[in-house]
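The structures considered in this document are given below.
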Structure I
Amino acid sequence: MRIFLDNCTSPVLASTLHGFVQHLGHSAEHIKDLPCGRSAPDVVWIEYLAATDDDWLVITGDLRIQRNPAERRAFRNAGLKGLVLANAYQSTPMHQQVSFFLWRWPDVEDLIRITRAPFLFEMPMARKSRLRSLPL
C-alpha cells in the first residue's frame with residue numbers, strides 16, 4: 001500500500017510514517033514529492049493517484065474532499081481510501097501529532113482490512129474514540 005499525504009499535512013508526518021511502515025512493504029509520500037507537485041489542485045492529485053493503479057490510502061486534514069462535489073466524485077471514482085484528520089491535529093505540536101497517529105496505526109490497519117474502498121473516515125484526536133465514517 002502507498003500512503004499519500006496532501007498539503008494539509010506535514011511532510012514530517014509523511015517521512016515519519018514512511019519510516020514506520022516501510023518494513024511492512026508500504027510507503028508514505030507527501031504531495032511535495034510526487035510528480036503532480038505541491039501546487040496541484042485536489043482533483044489533479046486524485047486523478048494522478050487513480051492513474052497509478054496502486055493501492056492508496058489518502059491522509060488529509062481537509063474536509064473539502066467530502067464537501068466539494070467535484071472532489072468527492074473524483075475521490076469516489078478513483079476508488080480511494082481516505083482518512084481525514086480531525087481539526088484538533090492542526091493545533092497540536094508535530095511530535096504529538098506523529099505520536100498519536102502511530103498510536104492509532106493498528107486501528108487504521110483494521111479499518112483497511114475490513115472496509116471496502118472507496119471510503120472516507122475521520123480520525124479523532126482521542127485515543128479511545130472510534131474512527132468516524134464520513135459520507136462519500
Structure II
Amino acid sequence: MFPEQSDKESIENGHTLMPKFDRDGLIPAMAIDAVTKEPLMLAYMNAESLKLTLEKQEAVYYSRSRQTIWHKGATSGEFQKIVTIRTDCDQDALILEVEQMGGGCCHTKRSTCFYREVQADGSLTFREE
C-alpha cells in the first residue's frame with residue numbers, strides 16, 4: 001500500500017509517505033486536539049488502517065487487543081475528523097491533529113485518555129476537565 005523506505009535522504013527530506021511499521025506491522029499514532037493541541041489518545045495503525053484514515057479523513061486505528069481494524073466512533077459516535085497528519089523524521093510515528101466529535105474521546109467518557117498526571121512519588125492525580 002505504501003512504498004518501502006529507501007534512502008535516508010528520501011525518508012527525512014522527501015515528499016513521499018513511507019511509514020516505517022514495526023515488526024508487528026504497526027505504527028504509533030498520537031491523536032491531539034487540532035485547536036488546543038491537548039493529547040487525546042495514543043493508538044496504533046497498520047497499513048490498512050492508515051490507508052482508510054487517508055481515504056475517509058477520519059481516524060481508523062488497529063486494535064491490538066481485538067486484532068482488527070477500529071474506525072474510531074463507528075459504534076460510539078465519537079469520530080475523529082482529520083485536520084492534519086504529521087510524521088516524524090524517520091516516519092515511524094504519527095501525530096493526528098483531529099476535531100473530536102461526540103461526547104468525548106476516552107471509553108471512560110472523558111474528553112481525553114490522558115486524564116491523570118504521574119507524580120514524582122509514582123502516585124497519580126486526576127486533572128481537572
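Computed from the coordinates by the stated procedures, all read-outs in this text should not be read as laboratory data. What you are looking at is a predicted structure, and each value in this text was computed from that prediction instead of being measured. Cβ atoms are built from the backbone, for glycine too; each structure is taken alone.
Numerical summary
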quantity	calculated
Which entry (I, II) yields the derived value 10.9 for mean count of other Cβ atoms within 10 Å over residues 1-8	II
At a computed 1.2 (distance in nm of label points 7 Å out along Cα→Cβ at positions 57 and 73), which of I, II	II
Structure from which 0.75 was derived, FRET efficiency 1/(1 + (r/R0)^6) of positions 89 and 121 (r between Cβ atoms, R0 = 41 Å, to 0.05), options I, II	II
helix-only ellipticity at 222 nm (-39500 (n - 2.57) for each DSSP H run of 4 or more, over all residues; to 500) from the coordinates reads -13000; which among I, II	I
Mean count of other Cβ atoms within 10 Å over residues 9-16 - highest-scoring structure of I, II	I
Answer label among I, II for the case where Kirkwood radius over Cα pairs in Å, calculated from the coordinates, equals 14.8	I
